[in-house]
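Next up, some structures in structure tokens.
Nothing in this text is a laboratory measurement; each read-out follows from the coordinates by a stated rule. What you are looking at is a predicted structure, and each value in this text was computed from that prediction instead of being measured. Cβ atoms are built from the backbone, for glycine too; each structure is taken alone.
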Structure P
Amino acid sequence: MGRLLGYSREAALRYSFLLALPAVFGSGLYELKGAVGEDSANQVFSLPETMVATVIAFVIGYAVIAWLLKYVITKSFAPFIYYRIGLGTLVLVGLATGVIG
């Protein structure tokens, strides 16, 4: 949609990542509340393990986003468009045939 509104490829991509931040942080905080809740007997991971996993996920996510921004500046969105159309078609076919349900 950003491209249709006249944004550059980089600006549209940055904006889409910014739009995702509240949902990502909100869901992360919600899950963290449940992970470190008062019922410590049912906890699968400790707080330090959760923090290490969060830091690793942040570093890898940041690296992937940086790579994607550099890719989009120099190349086309076409591979991502084909991927989304193909995956969407497979999901719809799977739902229609009852394979996914």
Structure Q
Amino acid sequence: MGQTLQMADEKRAYTLSDRGTYLTYKAKGELVILVQGDPALFNPYSIIAVNPARYPAVRYFDSMALIAWITSPEGQRMIADFKVGGEMLFHPTAVPPSN
């Protein structure tokens, strides 16, 4: 994605990008955000465990422990607190983050 942003900057072109990569590369060029917040651009992240009946070698209980932590108030707070250039990158939706 970083190379795509560099190329778009060099060619004075348009591209789609995730916010984290854009924030990391924005000081290296002159690209600006033209569109944001449109529901069509919503890019949710999910976490799911692999079915142990289908894949017996997976560490199912470890996976469930990770899922429980990621979706806990503490995990959601850590996700909300992760920033690049002072900007929040991810908006947790499992539970409201605790302060």
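Side notes on the structure shown:
- Origin of the value 1.00, where FRET efficiency 1/(1 + (r/R0)^6) of positions 16 and 64 (r between Cβ atoms, R0 = 41 Å, to 0.05) was derived from one of P, Q: P
- Structure from which -26500 was derived, helix-only ellipticity at 222 nm (-39500 (n - 2.57) for each DSSP H run of 4 or more, over all residues; to 500), options P, Q: P
- Structures P, Q, by percent of Cα pairs over 16 Å apart, for residues 8-47 alone: label with the highest value: P
- Computed over structures P, Q, percent of Cα pairs over 14 Å apart, for residues 24-71 alone reaches its largest value in Q.
- The greatest value of distance in nm of label points 7 Å out along Cα→Cβ at positions 32 and 88 among structures P, Q is that of P.
- Origin of the derived value 16.2 (Kirkwood radius over Cα pairs in Å; candidates P, Q): Q
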